[in-house]
Structure I
Amino acid sequence: MKKADAKPRERMSDAAVQAKTGKTWPEWFAVLDKAGAAKMTHKQIAAHLFERLGVPSWWGQMVAVGYEQERGLREKHQTPAGYQISRSKTVAVPIDRLYSAWHDKKTRGRWLRDPNFTVRTATENKSLRITWIDGVSSLEVMFYSKGKDKSQVTVQHSKLSDAAAAERSKVYWTGMLDQLQKLLQG
């Protein structure tokens, strides 16, 4: 079992959880404590919420993660496959230009500190699946059109080794996406 962080966790509000699940966070924590969830795996908690308590699948996953974090069973950004973070940036350029800044190695070398990653799959103007330069972690980069001259990129960095690596990745991607925006809009 992992130690709970001393600082409060960011999570969905009680009102939002209650509106979708019928219970607030404290109510869910009490229900799950009574069911012995502290000794269950994530999969078992989610199954209990879905099968026995009728919580819709997505909301069951979200409540299970919230419970695990509250009880110190899961750290922030932790998933069964390691740690994961995401960052996004909206830029004032068409989607094809944004996609090209990622897909074209020469262009990405102008804004990205580590441009030598491996693209596993690419769907033009939609997504890139990438093995990161460490050979272990991976990126899912998604592109969204927000109009004729505006688009968004979302980077999800997964399979990170620990919470410290997740925090470093958050800082890295925030900075790199700022550099991308400067290049494209500059």
Structure II
Amino acid sequence: MDFWTILLIALGLAMDAFAVSLGAGTCELTNNRRARFRLAFHFGWFQAMMPVIGWLAGQTVAQYISAIDHWVAFVLLAYIGFNMIRSGLKPEMASYASDPSRGRTLVILAIATSIDALAVGLSMAMLDVNIIVPSLVIGVVAGLLSIIGLLIGNKLGEKFGKRMEIIGGIILIAIGIRVVLSHLLG
């Protein structure tokens, strides 16, 4: 598989991480370098490791994972999206109970945005592609787009405040719906 194909795959996979980063960037808790680094690092790390896990699993578990992966992503993204919308509608409520760049919320976001990469790893195993270079490219691209999303989200959050949390929540739910529809219709 040539580098440009890998880069296009990486960009496609990183769009979920970018969109989630936009939403998380509107939260004041991600307004510092450490929080941005944690989020971008974990999004990149999970995006890099999921294809490896998928590749290792190969054809042995593909039928079991593909049956539920889209529903898992949808539930995780919808849960966080609804919390963001609820927060945006109530000025006194924070969109995240805690810093989205820490703990359970960080892990949920990282898994939800990287489940598609697991399927890519399964596909690459079936095509007999060496996974090392694609995995590294996917992780780096996801990390970089996450930082960009966080920075843009911070600026939008400063300008539009709580309204951006509503938009961020809608984006997360829409991503979850897109994941489900692409699996059901495609």
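Just so you know, all these numbers are worked out from the coordinates, no wet-lab data involved. Here the structure is a predicted model, which means the values were calculated and not measured. Cβ atoms are built from the backbone, for glycine too; each structure is taken alone.
With mean projected area of the Cα convex hull in nm² coming out at 12.2, pick the structure among I, II it was computed from. Traced to structure I.
From I, II, which structure was helix-only ellipticity at 222 nm (-39500 (n - 2.57) for each DSSP H run of 4 or more, over all residues; to 500) = -12000 calculated on? Computed on structure I. If relative contact order in percent (Cα under 8 Å, 6 or more apart) comes out at 22 when worked out from the coordinates, which of I, II was used? Considering all the candidates, the number was obtained from I.
When distance in nm of label points 7 Å out along Cα→Cβ at positions 19 and 139 is computed for each of I, II, the one that comes out at 2.5 is II. Looking at distance in nm of label points 7 Å out along Cα→Cβ at positions 11 and 155 over structures I, II, structure I comes out largest.
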